[in-house]
Structure I
Amino acid sequence: MYFGLGITKENRKGGSMDKINNYDAWTYYYLDAQESSRTTTQFSANYQLSKSKTISIKNSFSSFDRHINIEENILGNSNKFGGNQLNSFTELNLNINKKKQNINIGLNALSDKFTEDNFIPHPLRNQEYQTLGLYINHLWDVTDKFALESGLRTDKVDASTLNTENGGQSFVLPKISALYKLNPEFAIRLGGGMGYRMPSLFSEEAEPYGYRNVRPVDFGNLVAEESYGTNIDFKYQSAFGTDNVLLSLNQMFFYNIIDNPITLNETDIDNLFYEQTNDSLISKGFESQIKLTVDKFTWFFGYTYTDAYLENGTDKNPLTLTPKHSIKGDLLYVVDNKWRIGWDYDYKSGQFLNNGHITESLFTTGVIVERTIDNFVIFLNAENFTDVRQSNVGNVLTDGSPQFNEVWAPLDGYFFNMGLKIKL
């Protein structure tokens, strides 16, 4: 048996430094103050029915309070948002573990209830979800070369606000993944599955507005987003001559569709509302990885091509803030219990912004050096030492009552730190 309890409280202030320091001047008026507190509990208990069967029960509960107060202009106008969110999760699970098979069967219930504070003039945006789910998951080592993972989950979700409800929406979500090893060096994996996401007041689009003028979710007109995805990858791994040279190659292709994507209509900032069109969000591409180890050196290189867009009939609109080309990699030199030296690099191609402009490409790099002497480790870490940041090419904030421009590059510049670790 296990039981856990966690309590956190947080106060944050942002904006004009003079305002934060209580310097009351007409030219320094912007202040973003946020307070939050969270209490969580966790409980689990396992009972072994037999050598191969175990039954378990889990439960977690969370109460989260958050309050935002943004002083926006010299007239003293402010935007306030706050409320309490209660979440609970309960699951009953049976695990059957055989030599070549593992079966998980379970039933779970989830609840999510948000209650907004009533000091806001527009209608309360309370929302509540009740989800009941049943699932089965099967892992099967069919042969020494072939392994199969399959699963099926079904959910029924009842969602409501003060004035709307969805009447209960059901989902059947299969998934499958197969791994075939042609030989010790070469393997193929194929997988696919389905998922969903319910409409909610909370989103990345609404957060920058502090939820001001964001209308309640209309469950009479909005349904859940539903996703379908598949991927296949090929892996090759081999040692050459001696174990001092190891090569690993991985090539993966993916294709994902999200039907009925939910977006925030920002045409009128005094009336922001969630809507669905007949669009589908499609992302497809591939990822290539190389890992080469030669004696004490290891080199990793990864390239990802992503073609993501909203499709409506014959129209295709590229997804914003999504680089089409990205590269990540590092070079590492290791002498056990003595040296660890690494160099990492990251490249992202230009990204579309909501205004239709394309950003510059980005290249960032950093190094880390560690030296171990007996029980002491001295380290130096330098991140983004080329000082790549968005403020080098344009303003991050507008003047006056500030609004953040879209963030597409690092906001922090170069960062250095060094220290000493002592192993006891």
Structure II
Amino acid sequence: MQIEGRRSVYLNALFFTGLALFIFATGFPFAIKGLEFLLDYTGPLKQFRSIGRFAWVFYFSSNIIAFVLLYRWMSRGADWRKGLVIAAVLVLSVEAWFFTRSFDCRLDDIEELNPGHRYTDLKINYSEYQAILPVPYYNIGSDNFWWALSGFIGQKTQTLAMQTGLPSTGAMLTRTSLSQTIKQLQLVMEPYRLPLILDDFPNTKPLLLAWDEERVAEGPFDYRHLLEDAQLIYENPPLRLYRLPLQLFSKRVEVRRAAVTQVLAADSLLYRTSSGLLASAPDSGFVYQSFDDQRASQVYMGQGAWEASAADGVTLFEDTLPTQQSNQYVFSVWMHLQADLHPRTDIAIVEYDEKTGQEVHRRDAQVREWVQTFDNNGWGLLEWTFNLSAPGNRIAIYLKNKALKKQNLHLDELLIRPAGLNLYKRADKWVFYNNRWY
């Protein structure tokens, strides 16, 4: 299509620009199977997300051109043409009228925005606190980890922040750095190390813990440790507010270390195994691989680690489990995650039938979904519980991440143990408990 007339240069440019962007919005030619490699030659265009939005430009430009053409067509003919153009405008107007009337666009009433019900009307001295910690916790924006908003905790804590001036540790942003995201997640995950983000806080004031008692049990994460020694200061079910001193973070880690040390002090009650670990039960079949015999550029514990490129898929483990007296097992391994796209590595635990070799059961996820806690060096503990259908079946653990291309994954300290079995170890500077090193 080309519009004639010396004053139509702008409209022609508008049309062809809109058309080019429309073609781009469809993903052509990168969406065609076999032509994906062309994306590597597009430079900064690879950074665009949701490219379908570019179709909006074509929508608006084509409508502008359409009405210009209708106007010119009307101006050159009989009066009945004017009636057709007016009818076209009326159709758009009626559509707009019905669209604005068919949806209830009124906002829901928020109790805390009404006089007498604001958070500032409570008998709480908010100057004693430095930030709000929402639970269930939400963190969206790094493109490596995303913990979706659950329930009303986002609305309540954002209203609380707006009225009190307290910042929130929850995040709904874009392009949050991976290191900052890991610091924020570490604050609410299983106590293991003193969270690094505490060093970034401007003072030692406690946190204001906002707890949604209805939704907190629905997600995959266990937040109950955050209530240990926290002081309840307000309750309006399902919302509870707690005073959370920063000293509690180190106390909780110390309590867990002391509990492991106490068990090891009575090691006569434990059972020695060939791997050097102490078990809470005899004849317990488990798998422990330290990977100390393998050289790697990054190591979590010991002398070595497992390192491989997962662009085409790799096998971390494949074997039967020894003395299978349980049908439920806990898989855990440490993985270096403070590198872009590494948390989005695909992981699968697959069970194969002992006799036929056929796949019996498969559990697929991304490693970001299995992280239980973080160390302060960028390593995270992956852990998941799975059921074994029958003794003697073979277990395989696969990893794949096409986006990493030539980058290597780093994993260390693989442990597969029957659920309910606890494993311990005392090292020079460490005590070990179920793949936790205190």
Computing distance in nm of label points 7 Å out along Cα→Cβ at positions 79 and 407 gives 1.6 for which of I, II? I
Of structures I, II, which gives 10.6 when mean count of other Cβ atoms within 10 Å over residues 87-94 is computed from the coordinates? II
Re distance in nm of label points 7 Å out along Cα→Cβ at positions 199 and 247: value 2.2 computed from one entry in I, II; matching entry is structure II
Source structure (of I, II) for mean projected area of the Cα convex hull in nm², computed value 32.1: II
Read-out mean count of other Cβ atoms within 10 Å over residues 183-190, computed value 13.2, structure in I, II: I
For the read-out helix-only ellipticity at 222 nm (-39500 (n - 2.57) for each DSSP H run of 4 or more, over all residues; to 500), a value of -8000 was computed from one structure; give its label from I, II. II
Hey, FRET efficiency 1/(1 + (r/R0)^6) of positions 63 and 287 (r between Cβ atoms, R0 = 41 Å, to 0.05) derived from one of I, II reads 0.55; which structure? I
Could you tell me which structure in I, II was used to calculate relative contact order in percent (Cα under 8 Å, 6 or more apart) as 13? II
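Throughout, read-outs are computed from the coordinates displayed, never taken from laboratory work. No experiment lies behind these values; they were computed from the predicted model shown. Cβ atoms are built from the backbone, for glycine too; each structure is taken alone.
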